[in-house]
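Have a look at these structures, which come just after this line.
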Structure 1
Amino acid sequence: MSGYAELHCLSNFSFQRGASSARELFERAAAQGYEALAITDECSLAGIVRAWQAAKESGLALIVGSEMRLDDGLRLVLLVENLEGYQNLCRLITQARRRAPKGQYRVLREDFAQPVPGLLALWRADGQPDAGEQDTGRWLRQVFADRLWLAVELHCGQDDDRRLAGLLALAREVGIAAVACGDVHMHVRGRRALQDP
């Protein structure tokens with residue numbers, strides 16, 4: 001699988017969702033021939049130091065990022081492009097955590113009223129090319145311009161063909177490229193029991 005980078009991966013720092021350590025995830029990714037792995041824990045950078053160590057040991061590139069769900073349900077994965085992007089991601093996470101009770105977060109569309117240079121965005125749309133999704137996509141294009149992609153995440157479900165067609169139609173409607181992502185939560189299926197609350 002030469003040239004593949006997984007862009008949406010949760011570690012065990014996303015409690016009750018991610019079920020594997022960064023080391024396990026990087027070891028598995030290296031064994032699969034990946035070139036890079038993004039650690040995108042939910043509104044957190046808590047696992048990044050361990051991820052950096054695991055990346056260094058595995059020889060893979062680490063992509064720093066975070067998954068977020070906005071108050072209105074919009075789902076994004078934000079990936080750091082450079083130091084300015086890292087600073088902007090830290091600011092967004094801090095704001096979101098400060099406005100919510102401990103252990104929770106609140107991200108608002110207003111948080112993106114000012115430019116967020118250095119951040120790339122993967123939009124995790126529901127896949128229905130309806131007017132609401134199209135409006136959301138247009139708003140995201142205003143915020144991120146050419147730094148926005150539509151994440152295509154399929155999990156061998158019965159509706160994968162329909163979902164893929166819907167996502168690709170939405171990407172065309174909005175005028176953005178689609179990118180394959182795995183929405184990885186564990187390095188092996190046997191960890192599923194750790195993930196389920």
Structure 2
Amino acid sequence: MNRKSAFKASLLAASMMSAHVFAASTVTFQGEVATQTCSISINSTTNAVVLMPTIPLSDLYTASTTTTAVGNSAGLTPFTISVTGCTPSNSAVTMYPEFLGTSVDTSTYALGNTASSDAATGVGIALYSDSTGMNQINLNGVTRGAAMTLAANSTSATVTYSAKYMATSATTTAGRVTGVAQYTLSYL
């Protein structure tokens with residue numbers, strides 16, 4: 001191979017490598033600048049663990065059957081979302097808890113099961129913006145929950161949300177269920 005051919009071959013190889021190097025993924029940073037800020041917590045702690053009750057698998061079955069239907073839910077578990085350390089304002093301030101779920105099931109918008117051992121299959125955890133488990137938060141990217149209001153001249157507020165086990169598949173098995181979500185507070 002002569003020098004001219006070797007140079008062309010190395011130039012071609014270098015151009016292919018640089019195309020691969022620049023074909024990188026992206027990261028998006030999101031945030032908010034607000035006139036009002038508060039600290040947010042769940043059940044009085046920032047890195048909360050909400051303990052769900054142990055339920056029989058049959059609680060996820062469709063009535064009078066021994067089969068599960070996608071979206072069946074059970075095991076209502078209320079939890080509190082609190083804001084503290086807010087700057088008092090002369091008027092009420094509306095704010096929104098926001099959630100970003102891990103391994104969200106795209107058919108039910110429930111948190112996917114991330115249990116590392118003895119995991120149940122076909123079961124996730126759905127979040128609700130009320131204490132009765134009636135208003136599901138459809139986790140789809142960063143998702144806003146129901147509004148909470150900080151009363152005029154107040155520095156704290158609390159609202160009750162809830163969680164339930166949800167069948168994410170018609171085929172379910174018993175086992176451990178863990179769901180993970182990041183949360184924050186939006187003032188917009």
Can you tell which of 1, 2 yields 28 when relative contact order in percent (Cα under 8 Å, 6 or more apart) is derived from it? 2
Once mean count of other Cβ atoms within 10 Å over residues 93-100 is calculated for all of 1, 2, which comes out largest? 2
Given 88 as the derived value for volume of the Cα convex hull per residue in Å³, for residues 45-100 alone, which of the supplied structures 1, 2 does it correspond to? 1
One of 1, 2 was used to compute P(r) over Cα pairs in 5 Å bins from 0, in percent, for residues 61-172 alone, and the result was 2, 12, 18, 18, 17, 11, 8, 6, 4, 2, 1, 0. Which label is that? 2
Out of 1, 2, which one gives -11000 for helix-only ellipticity at 222 nm (-39500 (n - 2.57) for each DSSP H run of 4 or more, over all residues; to 500) as computed from the coordinates? 1
Tell me which of 1, 2 gives 19.5 when you compute Kirkwood radius over Cα pairs in Å. 2
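We did not get these values from a lab; they are worked out from the coordinates using the rules stated. Note that the structure is predicted; figures quoted are calculated from it, not measured. Cβ atoms are built from the backbone, for glycine too; each structure is taken alone.
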